[in-house]
Structure 1
């Protein structure tokens with residue numbers, strides 16, 4: 001699911017990494033000069049990505 005979240009974030013223009021032993025960690029690595037607006041955008045995108053991934057797949 002971390003990869004699905006990463007892909008959903010990428011579609012929204014937010015770059016994150018996936019890691020962890022089981023590939024289940026989403027890593028945010030913002031630059032040290034990130035603005036409040038950029039943080040807000042990333043968090044909104046993350047919430048949207050979580051909602052998108054949580055929806056059951058249509059068969």
Structure 2
């Protein structure tokens with residue numbers, strides 16, 4: 001299992017890289033990075049119940 005990461009700033013969550021925004025994460029939210037695609041990371045949070053892509057250049 002990948003280690004948890006604490007977000008240093010807020011992020012919008014997308015259904016797919018550069019896709020529709022489906023959620024927002026506040027700074028301080030703990031997420032797990034499942035996979036990367038370029039500058040995008042597929043993450044989950046809330047015990048893996050919530051998932052989506054965030055931009056991490």
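Values quoted throughout were computed directly from the atomic coordinates according to the rules given, and no laboratory measurement underlies them. No experiment lies behind these values; they were computed from the predicted model shown.
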helix-only ellipticity at 222 nm (-39500 (n - 2.57) for each DSSP H run of 4 or more, over all residues; to 500) from the coordinates reads -16000; which among 1, 2: 1
Among 1, 2, structure where relative contact order in percent (Cα under 8 Å, 6 or more apart) as derived comes to 36: 1
Top of 1, 2 by Rg/Rh (Cα atoms, Kirkwood Rh), largest first: 1
